[in-house]
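Below are structures written as structure tokens.
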Structure I
């Protein structure tokens with residue numbers, strides 16, 4: 001294992017073995033404190049983590065950003081269930097760290113973090129659930145139906161679809177989208193492999209299945225949890241964030257104004273300060 005670096009744009013892509021696959025990851029930060037593990041959204045590879053958030057978290061602790069099976073530099077086919085993704089991530093985390101760790105899951109990553117909280121609670125100290133919702137949550141089974149027209153709009157307007165999926169249409173939202181997308185391009189070398197349409201669709205199947213699942217026993221979670229989102233999330237409706245915060249004992253809720261699914265990216269400075277304070281308390 002190589003010595004850690006302090007900037008995500010310079011972190012080397014590595015792999016760790018889990019049963020039946022190799023999982024790609026990047027590691028950076030100080031070798032101290034509780035490690036932070038980042039799990040990302042539908043169709044995201046390692047280059048889709050916001051470098052400002054990752055670098056800020058890595059100031060005083062080790063940070064790991066992981067690809068799912070079948071994504072980017074990871075091998076095998078993408079799982080068709082959130083439970084299978086959580087199994088892979090649990091195995092990877094146990095191999096990479098001494099545990100327990102702090103987990104931050106965005107969107108699909110938030111589904112995976114919930115599953116880990118319920119199936120491997122010994123592995124988690126604290127968790128942040130951003131832009132996400134519970135199994136069976138409002139509108140989650142319709143993520144595809146909501147997203148496809150905006151993905152097509154991105155193709156027609158020659159803009160990254162995240163412009164429309166993650167941000168509001170206000171000037172502040174559009175400016176935030178432009179800045180976020182520019183940050184994602186800062187890394188010029190050793191970029192992760194693009195996500196295939198097959199993998200994209202398999203992950204969408206897992207998301208739809210999550211939205212159709214019965215509710216999980218979130219009231220049994222004993223770790224401290226922070227829930228964050230924009231006030232106008234159209235992908236995983238913001239009502240789900242309120243639901244999570246209400247069902248997980250003692251959970252904290254932060255909602256950002258004039259912000260959508262990517263609220264933590266639009267307000268990355270504020271989110272980073274909140275996340276660091278929450279994880280350090």
Structure II
């Protein structure tokens with residue numbers, strides 16, 4: 001059994017990156033990458049996520065978008081007139097980069113689902129229920145990028161090895177309070193059986209956090225349906241994962257190196273993301 005489907009969330013309002021994100025979705029903000037010729041270029045984080053998952057064999061994609069996210073759909077709609085314009089102007093490197101991206105799009109099945117109101121990460125994921133059906137799927141938060149593909153590949157392989165109900169990509173940080181914090185015990189090197197997960201705890205009981213990339217069995221939708229809104233009126237995915245644990249289902253976490261977690265959720269993180277991807281790209 002292989003993972004065939006990916007759900008990518010890009011419905012947040014991006015209020016911590018205003019005014020830039022008033023019209024431009026934060027998931028379209030660029031970070032550094034390398035062209036096929038080895039030169040430094042900028043790509044939207046959402047394109048990098050899509051290309052990474054495509055390289056790992058995913059061909060069915062569901063993007064959860066919100067109001068004012070038309071720029072994402074436009075970017076993922078091949079524009080062959082512009083491609084020819086680049087070729088005619090001698091912009092060969094950019095022509096080849098865009099042509100390769102368009103070829104990946106043409107070889108994929110891409111679905112768009114709208115989240116009209118910002119009701120939380122969990123609500124966004126629940127909207128993909130019809131797309132997912134009975135299949136396991138990989139979930140990737142659109143404002144996070146794992147800059148080393150091997151970690152996402154390993155997550156898929158560990159899921160297939162353990163045949164769990166949920167497998168979370170995780171890392172260790174100095175201050176876990178702004179994140180979903182994981183408790184558990186090690187079953188093999190880098191692999192934890194999760195015994196609890198708490199969203200933004202005031203007093204974290206570990207420094208292991210979920211990084212926004214997951215593999216779920218479709219039981220997650222039953223759990224999400226039973227999750228109550230939090231005090232801000234949102235449905236939290238963390239609460240649904242916690243419910244899986246309370247149902248005695250198998251939830252695991254794979255611990256990755258923190259330096260490859262690229263997060264653009266706020267101004268400081270975006271600045272760090274640019275610094276990190278610039279440095280990592282130059283070292284490749």
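Each reported figure results from applying straightforward, stated rules to the coordinates on display, with no laboratory input. If you're wondering where the values come from, they're calculated on a predicted model, not measured in any experiment. Cβ atoms are built from the backbone, for glycine too; each structure is taken alone.
Kindly point out which one of I, II the value 0.05 was derived from, the read-out being FRET efficiency 1/(1 + (r/R0)^6) of positions 106 and 242 (r between Cβ atoms, R0 = 25 Å, to 0.05). Considering all the candidates, the number was obtained from II. Cα extents along the principal axes in Å was computed and gave 44, 43, 36; which structure, I, II, did it come from? Label of the source structure: I.
Kindly point out which one of I, II the value 1.9 was derived from, the read-out being distance in nm of label points 7 Å out along Cα→Cβ at positions 66 and 98. It must be structure I, since only it matches. Looking across I, II, the calculation of Rg and Dmax of the Cα atoms in Å, for residues 82-193 alone that yields 16.9, 47 traces back to I. Supply the structure label, taken from I, II, corresponding to distance in nm of label points 7 Å out along Cα→Cβ at positions 18 and 58 with the calculated value 2.1. Derived from the structure labelled I. Taking FRET efficiency 1/(1 + (r/R0)^6) of positions 202 and 218 (r between Cβ atoms, R0 = 30 Å, to 0.05) as the measure, the highest value among I, II is held by I.
Please state which of the structures I, II yields 2.4 when distance in nm of label points 7 Å out along Cα→Cβ at positions 122 and 146 is computed from it. That value comes from structure II.
Supply the structure label, taken from I, II, corresponding to mean count of other Cβ atoms within 10 Å over residues 50-57 with the calculated value 20.5.
Value 20.5 for mean count of other Cβ atoms within 10 Å over residues 50-57 corresponds to I out of I, II.
Of the structures labelled I, II, one was used to calculate FRET efficiency 1/(1 + (r/R0)^6) of positions 90 and 178 (r between Cβ atoms, R0 = 41 Å, to 0.05), giving 0.65. Name it. Computing FRET efficiency 1/(1 + (r/R0)^6) of positions 90 and 178 (r between Cβ atoms, R0 = 41 Å, to 0.05) on every structure in I, II gives 0.65 only for I.
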